[in-house]
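None of the figures in this text is laboratory data; all of them are computed from the coordinates on show. Model, not experiment: these values are computed from the prediction. Cβ atoms are built from the backbone, for glycine too; each structure is taken alone.
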Structure I
Amino acid sequence: MRRLSGKEKIKILFVRPPHHYWPIINESDNFLVPLNYPTLAAWLRSKLDFVEIEILDCCVEHIGFHSLGEEIKRRRPDVVGIGECVCYAHDALRVFDVAKSINPDIVTIGGSHIFSHAPEWALKSCKNLDYIIRFEAEIAMEHFFKVARAGGNEEETLSLCWLDDSGNMKTSPLGPAIENLDEIPPAAFDLLLMDKYSPFGKLWQRAATIQRSRGCIDTCNFCSWIAMENRHVENPDGAIHDSPFYRTKSPGKVLEEIDILYNQYGVRYLFWVDATWNMDNKWLTEFCEGIIQRKYKLGWWAFIRYDLLISQHESGVLDLMVKAGLRHALIGLERSEPSDLLWLNKNRYSEETAVKAFHILRDHYPQVFRQATILTGIRTDTAESIKGLLKFAHDCDLDFAAFHVCTPFPGTPLHREATEKGWIEETDFSNYDMFYPTMPTEHLSREDVAYWTIWCQKNFVAKKPLRYLSRMFSPHIIRRRLHWWFFLSIGRVIMTQLWNAAIGKERFEGFAGVNKLWKPTWYEE
């Protein structure tokens, strides 16, 4: 921290590293606004008059690892900060190595999910990572820079992890999370090249990410989202305990942010990064009426709870949501059997309610694309139980079913249980992408889980081809375009595999190749 002591200005560079991407959606849709960086930047700029902040998004600027060093050298930061999800942890650690090779005095800071929940692993895996700020970062990072500039030491900070001279991890007390989200200024979109986000998006055209809330009302044992956004308390023995902590911005605050995106940056599609978007009918009514009064031509994508949809349809709130812009609902169905939902600790869900909710969307709101996630590979799964999930998807009459492998992300109750009981067989975090099985079931190997997951994915259309074909000619433009896009993109992946197999570049995997992340041509450049 002494490297920042007494500095008149502290130059901070937030970096999104070069990433692989999921080929079923194009590169433009994969790399939406990394909202954590402009949100943090806005908070720090409002609190500290001695920081200068830049954001480098390698993914939209097509900056590979070879040219990244020149970018860092040109920008001359005092601090490089990165917050990443689990499967991209290795990219973040590689950026820290690049930064230190340019200037050993650069202070490197990691944050977000993987670094918060596996700090010792990260610090000991990368000698060029100086510090980790755990969990919600605004208050803790503000405090860090105040202490560092004043010449303080690590023990005076909040939520910090570091290694001492003997290589032992040390921690400072956890800082508070923000109680009132309206205190956060609108995200600093001026620090991003906004015209580069979703310029040729097929799923989300002219889109930007946005957030109304943090936390969730549920307690799913596999959810990495709430593992970050819950309230965290450190026990005397150093163990971290978390509890649900749902918070939301006011409708007026969110409308203020949408005004900026719509009028200053030409955004016409919103990608809500909330674990649960359709909470609180009073909030939803006020918000949607605000959008309608503005006469904004918006579409949006959101995570929706289906147990709320039935009453929201009956009260008219769902109708307001659709009129204001809801066009793509993603719902975590996960499972149909009560025992499976209980094992996942997912509450207030049932097969009957799921089918009813999706049929309401189908029959009354045909302009809304109906997508759901369904989890395979839970502990009791057999081939038959996984195959039964396909029938569940068809009974719900989904437009698209995303069959994902249940993954024990660090920091979740599932990870703690799986670690204690020795279920985890894969420890390379780059494979924690919810497609690659990391643990077997009581009855199936990881290879079996992968096989039957892919079976569900490819038979979602194969078992109901006429249903899918008819929706490719829907009168509703977003639903029509999405059906065409998924059909064509899967074909593109398979044809690319065939070509690469023909020239000896890779082994043809058929439909399984849809789940493999692609490396952009510029990744190493």
Structure II
Amino acid sequence: MRGSTGPIKTLLMAAACALLAACGGGDDGGGGPTPTPSPSPSPSPTPTPSGPASDCPADFDNGGVIAGKRNCILPDRIVADLSLPNRPGTVYSLAGRVEVGRDLGGDGRDPSGIPVTLTIEPGVVVFGSGGLDYLVVNRGSKLQAVGTAEAPIIFTSRANLEGLASDDSQGQWGGVILLGRAPISDCLANVPGGSTYCEQGYEGLADTLYGGGTADDSSGALQYVQIRYAGFELAPDQEINGLTLAGVGSGTLLDHIQVHNSADDGIETFGGRANARYLVLTGNDDDSLDTDQGYQGFIQFVIAAQRMGGQSGDEMIEADSPGNEDSLPRQWTRLANFTFIQRSTRTGSAILLRGGTDYTLVGGVVVTPGTCIDIDATNGSTIRDADPAREDRGPPVFRSVALSCGAGAYAEDGDVPAATIRALFEHAEYENNPALASSLVDLFVNGPNETDVPAFDAATLGDFMTTTDYIGAVRDANDRWYRGWTCDSRTADFGSEAPCTQVQFREQGAQGA
């Protein structure tokens, strides 16, 4: 049974209901190592929909029927291993903040901590009804959300489930937050950054701590997962993203993840050492990828596209937030095989790298109506040379990156001069192209001009990366890694069975309690 929400949580949930008109009752419901990737199969036949299950499994409250499915409500606090089985006629919901386990602390030894695993079977649909409905996986616990290309796991909104979401919908529920024990740079206490007891509270929530000294910490696995219509502002400048990785370690598996139409960032990392590949970031209203607080990791194969119309989205990459540029350990992100389609006319450059980050970008394609690259150095100073004593690796690195920029390749904003950025990018040995005549097909698939750009071997950056002989996220029309497990939208057609505005059920197992 569910625990008591308490007066504060009840008040917050009531406020969320009033703002979003999304709560109901009765039968109206309520609120490391990497796998070897293989091409996704062609879409399989649509299963025959079932009616609602007669009841919920024993560990869930019965929330009635929503959109013809039995709504099974997750507990407020999960303190024993729990599985969400894929069963006919069943969906699962988050009613308020749902926490997995109790925090074990940065050293994993907090005696009040309870480590548990939440397992979600392929094809399961989990929804939230409003912005204060979100999932938090505490330090020491794990989320095992492992779908398949044929049956991805879908986190979405009640409005989406009921057929009320549009291509412009966003912010209809909270999002997914993983809190880990890997190093971060900004500490609550006066301790060295990156140390075991360097921890921080997520977006001002003092009871959602992340950070520690375990670089290979595991928060579980997210594979073949969609996160739709999430994002919520808890307070000014404190938002829940589609997917938040806070102090998440390299033992966590992250691949084949789509974040669609988040009201904030698609994915934001707060420190940690997580690695990821095969990401699809579509229609997100802030940054597609935001990396902060000493994050050090590898990311390969990223399609990121903003919504049409020019009024949604900020940067495709924002690295480091203002005010923490000098904190240690410094950020060191290595990104390879990316295709960025920036459509927003309300913001500046596609790529914004602040002075606290040592960023390496290889094998990429950037298309924008604005400028492509903006580098802001610490306190307005020039870019620093490498200084091993400060863990600096020096200026950003670009190799085999092609830019198609409507307003010029480099930002001239009174900080790092455009001429300095040009010198970093246009060195003859780097094989970058600052003036690509984009020939992309179907928005993000390489055409002949992208194919002509020499490729940099990303595998030289680290063991996580694989060698490719092309730039961009999608080599050609035969490269189908994104097909089948994603949802389609007006932003981009991924050759999937259903648009993001609909929820398709891939049910298995026997009906019953």
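What to note about this one:
- Identity of the structure behind 27.0 (criterion: mean count of other Cβ atoms within 10 Å over residues 294-301, calculated), options I, II: II
- Origin of the derived value 19.8 (mean count of other Cβ atoms within 10 Å over residues 366-373; candidates I, II): I
- If FRET efficiency 1/(1 + (r/R0)^6) of positions 182 and 462 (r between Cβ atoms, R0 = 41 Å, to 0.05) is computed and equals 1.00, the structure in I, II: II
- Source structure (of I, II) for helix-only ellipticity at 222 nm (-39500 (n - 2.57) for each DSSP H run of 4 or more, over all residues; to 500), computed value -12500: I
- Structures compared: I, II; top value of percent of Cα pairs over 31 Å apart, i.e. the largest, recorded for I.
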